[in-house]
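Pasting the structures in now, so scroll down.
What follows draws every value from the coordinates through simple rules; no lab data is involved. On a predicted model such as this, the values are computed, not experimentally measured, just so you know. Cβ atoms are built from the backbone, for glycine too; each structure is taken alone.
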Structure I
Amino acid sequence: MNFAARITGTGSAFPKNRVTNIDIVEKLAKLGVETDDRWIRERTGIRERRIADVDNPDEHNSSLGVLAAQKALEMAGKTPEDIEQIIYSTCTPDTLIPSTACWLQHKLGATQAWAMDINAACSGFIYGLTVADQFVRSGQVNTSLVIGGETLSSFLNWEDRSSCILFGDGAGAAIVEQVPGDSRRRILSSHLMSDGSLWELMYIPAGGSSMEVTPERYSQYLHKIKMKGREVFKIAVRTLSDFALRALKKNKMSIDDLDWFVPHQANRRIIEAVANRIDFPMEKVLINVEKYGNTSAATVPTVLDEAVRDGRIKGGQTVLLDTFGAGLTYGAVLIRW
């Protein structure tokens, strides 16, 4: 048997609460932290983001995932009962037990699917897509649902302006289906890597089994994101560039063969630096970071969904997905759409 995997549907969803840089500036001012809209825009390219209401069950991570999945299913012409596998990529799960994937399966009504979470932070969707690709190509799964969903706002230290300005909440989804192995439109290759020695560049100290969240640790914000932004910037530019070229080389392609580049939406300056390093035109780079900020595992599937729905991405075009994330994790997937 010779099978391949193809993305046949995409979807995305965001919380209703739109938070601009001005809103952030006012919030931080009340905490005694100084910043301004221009400072945020010049360093990140972000103008606004969406923040989930944690008290609203409709805006829990899995609930946003359900909305994104429903849109992806509609595009693919599938029902929840057609799904055999659910891979939910997130580092901000609804609960540690059960998995967010199981919450989504229940809410979506995907009664024929098995479900699991993947935590690769911002690289999560690429990791999930790679897992789905392997199961579909092996013939074990015909239809897989891959989701990248995050509610990072719950883990932000609002007194740390270097990190709290960057992140937002949202979810993106893709339906991955089995097609004949010689199909032109398919996932061409995937490339993953991790480097655990760089864990300290971005992490949350407390909340896992190695460090309980006690009142003292809570007061020290040890249950919130800690990040070394300058170091992350340098490594992100290098790894995104390297993995983009690695994917093209594997498929004996050049930059000129690429129709669209979909990098992780961490920071516009990072994206521009990568495009310059690989000599790729910015007008062919898909970006939505200015509207949503860094939504971690949701960045790539949401910007991908936008471009599919507005007609920028067309059948037969070559699309490169490229990410890096805490861990550190890296990954790229090359697709002929």
Structure II
Amino acid sequence: MNTTEAIAAGASPAADVARASDYIALLKPRVMSLVVFTAITGLLCARTPIDPWLGFAAILCITIGAGGSAALNMAYDSDIDAVMRRTKRRPVPAGRVQPSDARALGLTLSILSVGVMGLATNWLAAGLLAFTIAFYVLVYTLWLKRRTPQNIVIGGLAGALPPLVGWAAASGTAPLNAWLLVAIIFVWTPPHFWALSLYTCEDYAAAGVPMMPLVRGRASTRWQILAYCLVLAPLGLAPVITGLGGVLYAAVASLGGLGLIALVARLAASGPRDDVEPVAADGRTTLYKVGKGARRARDVFAFSLAYLFALFAALLIERLAGLAPLSPGLIPQVFP
């Protein structure tokens, strides 16, 4: 049946033109990759022997759960995605996938991921995964995103929980070090996304999303980014004294923290026109290829992503190489 015949029969034309790549795009694979990476780090840093197949099953469940929650987010946000240059080509606002199909896919994947996680590993990990999905969809997407400039602050908890889920899947516990990994991502999230919103805020304004630069102004947002990063940099070093990070991690966290603060301080000192939204020649907003006025904000956005990746990569390398932590753990581990 072609598109014309589908419309005549009362069916949605989106079902005819949708491709496998559209359904993959619903899962936000780029966001998912960071979720999976931090979850793998949490699973291995638990230092608890786990059957490789069960470990693979746990990471697969986290991957599927992240994809399911992303599909639900896209289904609900299709109206605002349609008016933002950066998101209007997504499958739902572009009409290639119907919101109802995205919801069905999201619900199916979410329920499947939690059920399999509980059966394959333990119900603590499954419960944490269910909470993560529910928090992202119900608290962030349905409640916070359109109502408060604190949306990314509170809602960032959903993106911070995957290493805890991975740790719990391996050990059946949720100790302090696992929560420390959550805290690092939680504090990292606002400055990372506020840096992006500084040079894409026109899109958010068109969509009616109250991001911080629109509500408090660009200058206030730049200083808030600095304040968060002044907390993030020492927090990033905390695993060194809790028996989690070793020499490599200490070096990465120290140098990365200093580099981040330097870039953020430069951003905070920007003038009122130094984060004007860049628009490419074809009218599309881009994340990295920006005009001169947005480079300071872009640099913070890009470097903060590299910084977080480097922290977790250092922990992962130390664990895989069998390198000992610098400290046996000066702070007692709780929540065994």
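Match the computed value 114 of volume of the Cα convex hull per residue in Å³, for residues 122-193 alone to one of the structures I, II, and report its label.
Traced to structure I.
Of structures I, II, which gives 1.00 when FRET efficiency 1/(1 + (r/R0)^6) of positions 50 and 298 (r between Cβ atoms, R0 = 30 Å, to 0.05) is computed from the coordinates?
Of the options listed, only I reproduces it.
So if we calculate relative contact order in percent (Cα under 8 Å, 6 or more apart) for every structure here (I, II), which label has the highest result?
Of structures I, II, the maximum of relative contact order in percent (Cα under 8 Å, 6 or more apart) occurs in I.
Please state which of the structures I, II yields -21000 when helix-only ellipticity at 222 nm (-39500 (n - 2.57) for each DSSP H run of 4 or more, over all residues; to 500) is computed from it.
Clearly, the read-out refers to II.
When you work out percent of Cα pairs over 35 Å apart for each of the structures I, II, which one comes out largest?
Evaluating percent of Cα pairs over 35 Å apart on every structure, the highest lands on II.
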